[in-house]
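A.B. asks: In what follows, structures are represented as structure tokens.
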Structure P
Amino acid sequence: MMTNRAWVLLPSGRRLDLLHPDPEAWTDHDLSVGLSRTYRWAGYSSWDLPLSVAQHSLTVLAIRQASSGPGLTPPEALREQLHDAEEALLGGWDPITPLKPHLGPGFDALVRRLQAAVAERYRLPAWTPASYALHKHADRLAAASEAFHVAGWSQKAMRESLGITLEPLADDPLPTPEGTRPWEPWPPNLAAKLFLTRMHELQTACNQGRADGRCRHVHPH
């Protein structure tokens, strides 16, 4: 019997070793597909479809860009969009928050290795205490809004059962694709396409900024 094996076969045909992740083992398309099929809120939703991590990631980026904090350089914006990227590489699993403390140090180490591989692959800047605090606020605000608009929790139940005290946003920070409604979870193919399009826009801006020797700020769409 083979031991210590943890291969994932990706849509591109490449293989990723979860125990020793190579930063070049996946394509951007692999990542976008994986995140479009990784679901928030344990896959439950008050809509016909569950909410993907791809859509969540774009929501966090949009909230962060619209915040009153300092503007984001392209590498910082890409870091926001890819903050949950390792979940696609884990095989499409986003464990709910109450479950994470029970998964043990082995799982934590696996997540850290994958996060490091993502950071190396995309040349993401390290979080500072200030930038991470702004990110976490955007992430929590996205979660509060998703709990209310997508998962179907009442605000009272959010406070009492989930410990979420932030007021959910009224307006969806993302443009509404044709044929969908605000806050509606997107079909996986659409989520993958929109995630990949925004990612490539930010990568282009990153490359241009590096070529110019500077990092220009990017504006929300």
Structure Q
Amino acid sequence: MILETRKVSKAFGRIEALRDVDIAIEREEIFGIAGPNGAGKSTLFNIIAGTYPPSAGRVFFEGKDITRLNAHRICHLGLARTFQIPRTFPTLSVYDNVRVGATFGGHDGRDTNKRIQSHLDFLNLSSFRDTLASNLELYTTKLVMMAACLATGCRLLMLDEPLAGLTMMEINDFMGVLRKVNQEQNTTILIIEHILDSLIDISDRMLILHNGEVICVGDPHGVCQDKKVIEVYLGEGEESQ
């Protein structure tokens, strides 16, 4: 396993956002997480990435306990993440945005320019190399954010609702990019997504969170036929109507 959480819980005052969440992600798989708004998905991401610590439980990356590490140290170990709202440096070029990732990551600093260009080529961003990030449309901005993550040398890429705001054609293209990253760069992908059909299509396994608890995990098609999952997404009385 490349990533494990063991009995992870998080409370904000009296609000329990996560309760005893266990996940185990295999190396080089695409693992999907879904659930209604407020289910605790982003909270789980923030704990794994080191934005804040859990109230209880442990997080392990490649066998190392990272529970109390700061976000920058976790990134240096090989775990990078994107955000629901794309975050780039708008006054920097695409090339320099990716340079930030390459400079910050866990590399030794050699061949930096070559590695940056390879990521631009890999994600078909070379034509935007000198474009300011502020002048990019949403789809390309998301690719730049991903390129910056990959440039850190990450072995696990965490994507928080990457399909939000994209057209159907862009969604299909982005899904192809994710498969390419997974298969050609051997990168493990952990993805939160509200578009359930797309998540089912791309995930090797998936997990459903509801009210901070895991209610089902396993093969995507089997998960979506689970009675509890159907109730969460359709409502308890929906099937009888």
Structure R
Amino acid sequence: MLVDKKYWYIKRSDIFSVMSHEEMERLAALSTMCEFKKGTIIYLLDEPSEHVYLLKEGTIKISRLGGDGQEIILDIIAPGEIFGEMALLGEDSRSTMAQAAENSLICSIGKGDFFSFFSAHNDLAFKVLKLVGLKRVEIETRLEELAYCSVSERIASLLTRMAKRHGTKEGKGIKIRPRLTHRDIAFLVGASRETVTEQLNQMKAQGLIDTSFMSITVRDPEALERLASKRQ
């Protein structure tokens, strides 16, 4: 039954959609399901890169510390996504740290076991490489935004990316699945929490978004994207 459950989660992940039923079952048999309470560290900076992870339930925060000791959030992982994938590309020790932003259920796969699938399946290898490339482009885009864009433009750009990557249709809007606090958004866009709250309230008043407890719904995706691309 446990293998069946792991298989079900793997099947739901888009990155594994190129694999056959039998391959998914074999990967499920090699994986381990782990529960992490909110705030638990999955791995730390400089730890050996020995596993690749598939998030089944919850939210994972990928970050590192800046030169001043300030936390820099690099990515928010939502269910169905993998993380720690740099272990497949020659990373011996972690260049980031991963922490459960809420209670999470994770499928852990040994680097060697995953690499066997990765190297034998060209389509899977392509998807992982594409994922790494997209994450790097997103980080570069955010660095450019920090230098040249206003806080409102940076927030609009972040919400636009999150809606495209993690959004689910809700009426005429798009609900962003990962639960983002104002503090999380502040770290992601390089602003104070108070400024983020002020800008989100303005966007809400303009009809661009709706907010509730740790939940954001994009009501006007086109207008939000125009705000995000104002300087482009």
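None of the figures in this text is laboratory data; all of them are computed from the coordinates on show. Please read these numbers as outputs of a predicted model, since none were measured by experiment. Cβ atoms are built from the backbone, for glycine too; each structure is taken alone.
A.B. asks: For relative contact order in percent (Cα under 8 Å, 6 or more apart), which of P, Q, R scores largest? Before the final figure, lay out each step's value.
C.D. replies: Values: P: 29; Q: 26; R: 19.
Structure P gives the largest value of relative contact order in percent (Cα under 8 Å, 6 or more apart) among P, Q, R.
A.B. asks: Going by distance in nm of label points 7 Å out along Cα→Cβ at positions 91 and 179, which of structures P, Q, R comes out largest? Don't skip to the answer; put the middle values down first.
C.D. replies: Numbers: P: 3.2; Q: 4.2; R: 2.6.
Looking at the calculated values, the largest one is Q.
A.B. asks: Quick check: 16.0 is what I get for mean count of other Cβ atoms within 10 Å over residues 51-58, calculated from one of P, Q, R. Which structure matches?
C.D. replies: On the way: P: 26.9; Q: 16.0; R: 21.9.
Of the options listed, only Q reproduces it.
A.B. asks: From P, Q, R, which structure was Cα extents along the principal axes in Å, for residues 59-154 alone = 40, 38, 22 calculated on?
C.D. replies: P
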